[in-house]
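Q: Got some structures for you, see below.
Nothing in this text is a laboratory measurement; each read-out follows from the coordinates by a stated rule. These numbers come from a predicted model, not from an experiment. Cβ atoms are built from the backbone, for glycine too; each structure is taken alone.
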Structure P
Amino acid sequence: MAAPPSRFFEDPHRVRRWTLGLVIGAALGSLALARLWPEGQVGIAVVLILGLGLQHGALDHILHAHMHGDPEGPLRQSFALPYVAAIGLAWMAFEWAPPIMLGLFLAVSAYHFGMSHLRVDAMRHAAQPSGTAGTTLGAVVLAPMILRPDALEVLAIYGWNISLGFGGPWLPLQLASGAALLLTAVLHMQWRTGWLPLSGALLAWCVDDLLLAFALYFTLGHAREAFFEEFKERQSVSTHFRNLYLRSLPLTAAFAVMAGAVLWAMHAGTLAERTALSFLLAGTLPHIAVLEGWVTARLR
């Protein structure tokens, strides 16, 4: 008998099984999508990000408040203003030193992605998460997706010209996938992570559109498992996940408007493509800093 919807986010084993099933199913479905409806790939990616991805960050004020002793979690000025200012500062830094900021972004993202999965594994097997293992896990997932040929073109606009000089454009992805297979075995022996580290390689090979490949991992992999850990450990405003999700919608709408304005400016020719992308990347850095406990704001 299926578990009641309200209990869906109470079992880490079930969460991991669903993560693997959804990612594998989405990767295989994307093979057909690329042939039957290729023009729909970007639209589906946008729907996933708007429907599941932005909410992951729109709960930051609730989670931060609970983590630091304010269980009601209202959106306070002392949190919102520094948070928005940090996005602006990170955006300026991307424009000032794009290669350095891209490296910083990838490093902290690998840590954040990996730890979101490792914390679920810790609940499944009563283990203590390790930052080193979390970063390795995140890098294993990310590397194939950022080393596929179309992603290398994006890296190049930040000054990262990754070319081995031999083997063709697919060799970086092939090497990353081989390393992912080896490191997946190592991570599983130490942390019981299963096949999840290979999700990045699976999506990199099966999903034709780069944005869709990232959206599938971000929403069905990272955000889902982070939602579970946040729901179980980092908030007290609701005993039902659905209610917590609904509380994220106001800020989700605000973030969507901001991102939409930046993308509109890019299409209108007001902003360069790299500048617009840098805004989207910069917007994730305060989120990671808050969720990982690297910074805190006054609650009153």
Structure Q
Amino acid sequence: MAHEIIAATNAVVVLDVALPGIVWGWIITMNMWAKSIGTGIIFLTFFLLKKYPEQTGFIRFPAVVVSIVFIHLFLFFTVIDLHQMFRFWHIFFHPHMTSAITIGAWMATGFVGLLLGMAYFIYMKKDTVMYDKLLGYTVILAVPVTLYTAGLMAQSTARELWQMPTESAQMILAALIAGTATMILLGGNKFNDAIKKDLGIILGLSALAAFILYMAELIFGPMKAEEVAAVLEYIKGGEYTVMFWMGQLLAFITPMVLVCLSLKKQSYYLLKIAAVSALIGLWISKHVWLVIPQLLSMS
């Protein structure tokens, strides 16, 4: 109930205290995880069709179907997290382009439109030329769709752990990890050894880069701000320690080790295990990194 009216602006103050507890929980984790798969599979489809056009033509339809499914999961979890979910249409008819979520919604809509166009041309028309043409535009749009969540997190005030440059890099790496892992599972034994080797290298290097970023934040973050030091205590010896390191082990360390073993022994069945581990661990890692800054009271 309104308790104060500011005469100068006629603004009605309905809440002037911090929201207690975790506002962004597992729903947003699902949002980011599904988006990483939906955009990442497009990155990998573009790469494989350009480098191995003759051997990877069969992935066109299943890849776009996977992307459509997971992008709609991403949109579903976005909408249900809105406090006024049945007013989401305001984003399109009363947009405020200073908000990352508004910009992201417009880009995601365009991304979905291109995906549906790709599905139409490959399934109904059997037109690979038009599919590949739309794929190029879809890849371009997949980049900001992947990055917009980093912008949304960076807009959150007093959350020093979420910085735009680092989060942007993590979002791109998450898309590469999730997209590569999904492609490994999608292609299965239909890929030749050269393609499997490339996918393993991409997965391993992306996992390595993401792991380095997390460790850099863990070691050097407390030197940046007292808030970061306080937040990271939940990881260094608090209630989220086990969950954090489980995520790091499954998402990054295990895939790196399995990729190295796979390449050394030329035994590519290990890539499937690495892919499953990466997808599970990525969800856990994203969830911990999303939740812990919200545990610190802002009041």
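Q: Work out the source of 0.90 here, i.e. which of P, Q gives that when FRET efficiency 1/(1 + (r/R0)^6) of positions 66 and 218 (r between Cβ atoms, R0 = 35 Å, to 0.05) is computed.
A: This value belongs to structure P.
Q: Identify which of structures P, Q gives the largest calculated value of FRET efficiency 1/(1 + (r/R0)^6) of positions 50 and 82 (r between Cβ atoms, R0 = 25 Å, to 0.05).
A: Of structures P, Q, the maximum of FRET efficiency 1/(1 + (r/R0)^6) of positions 50 and 82 (r between Cβ atoms, R0 = 25 Å, to 0.05) occurs in P.
Q: Work out the source of 16.6 here, i.e. which of P, Q gives that when mean count of other Cβ atoms within 10 Å over residues 26-33 is computed.
A: P
Q: Name the one structure among P, Q that distance in nm of label points 7 Å out along Cα→Cβ at positions 58 and 202 of 1.8 was derived from.
A: Answer by label: Q.
Q: Another question about this same structure. Any idea which of P, Q comes out highest on Kirkwood radius over Cα pairs in Å?
A: That would be structure Q.
Q: Now for a different question. Compare relative contact order in percent (Cα under 8 Å, 6 or more apart) across structures P, Q and report the one with the greatest value.
A: That would be structure P.
Q: Can you tell which of P, Q yields 31, 16, 11 when semi-axes √(5λ) of the Cα gyration tensor in Å, for residues 146-289 alone is derived from it?
A: Structure of origin is Q.
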